[in-house]
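FYI, it's all coordinate maths here, none of it is from the lab. Computed from a predicted structure; not experimentally measured.
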Structure 1
Amino acid sequence: MGQTWYDLLFAHWTVPLGALRSVVPPQLPIDLYEGEAWLGVTPFVVRGMRLQGTVPVPRLSSFPELNVRTYVTVAGRPGIYFLSLDAARRLAVMGARRSHRLPYFRARMTARRTGTHLRYSSRRLSGDGPPAAFSAVYGPTGPLPANVPGSLERWLCERYCLYVVDEPGRVLTADIHHPPWPLQPAEADITANTMASPFGIELDGPPLLHFSRRQDTLIWRLVPVRGD
C-alpha cells in the first residue's frame, strides 16, 4: 500500500512502564530510552492512498488520521506498536482492520491548514471502541535540524516496521518504507486529548513536539516474525 502523509505532528509523553505493559501484548518487549517509556499521539492527513498496482480513488484516498503508538523491539528490530488508530474514512478503517489487524476506529475529523499551521480535531464514532477525542492547532516553529543519530527524536521516529499479535499469539510484522523523517521543532495548542484515557494512561505535562510537512510511504503486508 502506498500513501503520502501531510502535516504530521509527533506529540510524545513519558509514561509509566507498568501502565504500558498492561496494554501491550507480553510478546512485545517495550523499548526504553534512558530508562523511560514513551507514548506518542500523531495526527496527520493521508493523501493518495492506493493498493499496489492501482491509482488513488478520488474522495476515498484522502482523509485525516490519528494514531496512538508506543515502541517495541522484536528479534533485534525496533518497531511501532499501535494502541489505536482513528480515520475519517469507513472503508480505510475496514480495510486496515482486515489487512493489518490494526485497532482502527472511525472518527469525525477535520484538518484545515491556516498558514503554516493545522487546525485539527477528531472525535471517535465507532461503537466498538471507547470514546476518544483530540483537538489542537499545531505547526512548525523553525528550520529543519541536523539529523543526529542516536538522538531521542530519531529513536522515537525512525522505525521502519509495525508489530501486531494475532489471535493464536503469533507476532506479525509489516515493513514501513520511507526516507528519514524531515523533522522540525513544533508548537501545539492542544485543547482536548483523551486518546490515552481508554488505556488508563494519563498524559501529564507538556509533550515533546516535532512536525513533518510530508512523508511518502510504502506499507507492506503482514508476515510472521522469523522464528516466531
Structure 2
Amino acid sequence: MKNKISSLEKMLLLSVAFSMLLLTVRIIITHELSYIFYAWNTFLAIVPLLFSRRLSKQLSFNFKAIVLIVCWLLFLPNAPYIVTDIFHYMKRPPVPMWYDLLIVMIATWNGLLLGFISLLQVEQFLTSYLKPFWVKASVIVSLILCGYGVYLGRFLRFNSWDILTNPDDLFFASARTIIHPHQSIKAWAFTFLFASMLSIIYFTIKQLPRLYERGK
C-alpha cells in the first residue's frame, strides 16, 4: 500500500505515455530520430520525482531524508529544463508543424508537472518539521537553484552527474558566475527570470484546489 500510485500520478503517467506515443509514431512514419531527445530528457525529469516520492515515505527528518533531498535538488533542474528544448522546434517536413508542436508542448507540460509534483512532495515533507516561513523560503531557494541549474545545463552544457564525473569544471564555472556576477549578467538574468516564471506557475497551481473548494 505504501507504493500505491495516486490519481495524480496516474494522470502523469498517461501524459508521459501520450508524449511517447506521439514521438514513436513520428519515428515510425519518418524513419528519423528527430526529437528523440525528449525520451531521454523525460526520463531525467522523472528522477527527481522518484527521490521526492521516496522522501514522502520517510517518517523522520534523518540523515536518509537529507540525502534524498540533496539528490532530489541535484536532479530537479532536469524537469523544467525540458521547457528550453523548444529551441529545437522548427519546420521538419514531411511532418506537419502542428504535430511537432504537440510533441513540444506535451513534453514541456510533462517536464513542468514532474518538477512541480516533486516540489509539492518535498514541501509537504518539510511542512511537518519546519515553520511555514522556512518551508516557503526553502521552496523559493529551490526554484532559484533550479533556474541556475537549467542555465548550467542549457548554456554551459553541464549535467546533473557532472558533480561526480566532472566536479572541477562545474565548480570553476559556477564560481566564476558567483565571484564575478557583473561578468555573468546573462547567467543571473536567466536564473532569476526563469525562477520567477516557475514560481508564478507553481504558486498559481497551489491556489487551484482552493478555487474548487469555494465552488462546493
For the read-out relative contact order in percent (Cα under 8 Å, 6 or more apart), a value of 20 was computed from one structure; give its label from 1, 2. 2
Which structure, out of 1, 2, was helix-only ellipticity at 222 nm (-39500 (n - 2.57) for each DSSP H run of 4 or more, over all residues; to 500) derived from, given a value of -25000? 2
Among 1, 2, structure where log10 I(q)/I(0) by the Debye sum over Cα atoms at q = 0.08, 0.14, 0.15 Å⁻¹ as derived comes to -0.26, -0.89, -1.05: 1
